[in-house]
1. Mean count of other Cβ atoms within 10 Å over residues 8-15 computed as 15.2: which structure among I, II?
2. If mean count of other Cβ atoms within 10 Å over residues 72-79 comes out at 14.1 when worked out from the coordinates, which of I, II was used?
3. Supply the structure label, taken from I, II, corresponding to helix-only ellipticity at 222 nm (-39500 (n - 2.57) for each DSSP H run of 4 or more, over all residues; to 500) with the calculated value -3000.
4. For the read-out distance in nm of label points 7 Å out along Cα→Cβ at positions 40 and 144, a value of 1.0 was computed from one structure; give its label from I, II.
5. If distance in nm of label points 7 Å out along Cα→Cβ at positions 48 and 64 comes out at 2.8 when worked out from the coordinates, which of I, II was used?
6. Out of I, II, which one gives 12.6 for mean count of other Cβ atoms within 10 Å over residues 80-87 as computed from the coordinates?
7. Suppose you compute FRET efficiency 1/(1 + (r/R0)^6) of positions 24 and 56 (r between Cβ atoms, R0 = 25 Å, to 0.05) for every structure in I, II: which one lands on 0.15?
8. Match the computed value 1.2 of distance in nm of label points 7 Å out along Cα→Cβ at positions 16 and 112 to one of the structures I, II, and report its label.
Structure I
Amino acid sequence: MKEELDSYLCKTYPKLFVNRNLPMTETAMCCCFSCGDGWFNIINQLCSNIQHVIDWSIQRNESALKWNAENPDDLRDIPKIVQQVTVDQVKEKFGGLRFYYTGGDDKISGMVSMAESMASVTCEECGNPGEGRYGSWLRTLCDKHEEEYQERMKGRFKDE
């Protein structure tokens, strides 16, 4: 992924990418986003949704605690706070998006699964509709980028 897109994600979601600059011995996130620019919108929306769920859980928890303190005769259940997600690695593998993380809950797990599914039908290069392309490397590409890829690969594996 382009450096400016990588930087945008890390600056926009600092809680998710808190480990971005840790050494490789502590996180794989130090290697950047190992996928094409075409999946940027999917990853950006996923990160936005994840952080929203976490922030909303905190607000609901604080609101219920405040209510209970002010209304001891009408107590409300205290909603659980969703554990902050920290992203460990984002990459392409076998033509699909892999989003590895720590924290969250079942709702966030479902969102990650949905984003990974969306990427499997989205061109990794441009974000247009794509499909799995099988050759020397598994990738999800649109027709245009598959054609360009095949053109680049011509002659690479022939004896010289």
Structure II
Amino acid sequence: MKLPAIKIGDVFSIPLTNGLGFIQCVKEAPKTECEVLRVLPGIYSESEEIQTIIEKKEIFFTQLAMKYALKKNMISFIGNFPVPNDTQVPRHYRTEHHIGTEFVCWHIVDSVTLKRESVKTLSPEQKKLSEWDFISIPDLVEKIESNWTPEKWG
């Protein structure tokens, strides 16, 4: 079965325990990669005005296997809407580096070159960087429901 095409601007809803969350694709993915999406703030009922939601500043960016999630009915396609002009797909992300269970440092990852810079303490700007990782739908649901932001992480 052919996987559905995902385009920049496509908006999807995610069912939560107490409403809906919304995500928007901001970078299409080649066959073997995941799309980059902006996670929109808030939990909504189906009666909310989607254009108002899309215009809000995202709470973070993440990577998700959108085609798989759509095929498995884990997310629902809402429509294609222009990505707000002030939205910039991040080049840099961050991740924790552990050896065993011990935290060693943070890695600042350049998503273009894949080079990593190690830092012990994050600057205020680095604390705003989104997580460098693919996310599962259950993890995304948990982050939306708990109002997770990169600044609250670490």
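Nothing in this text is a laboratory measurement; each read-out follows from the coordinates by a stated rule. What you are looking at is a predicted structure, and each value in this text was computed from that prediction instead of being measured. Cβ atoms are built from the backbone, for glycine too; each structure is taken alone.
1. Details: I: 15.2; II: 18.6.
For mean count of other Cβ atoms within 10 Å over residues 8-15, the value 15.2 is produced by structure I.
2. On the way: I: 10.0; II: 14.1.
The value was obtained from structure II.
3. On the way: I: -14000; II: -3000.
It traces back to II.
4. On the way: I: 1.5; II: 1.0.
Attributed to the structure labelled II.
5. Numbers: I: 2.8; II: 1.3.
Considering all the candidates, the number was obtained from I.
6. Working: I: 17.9; II: 12.6.
Label of the originating structure: II.
7. Working: I: 0.15; II: 1.00.
Source structure for this number: I.
8. Checking each candidate, the match is I.
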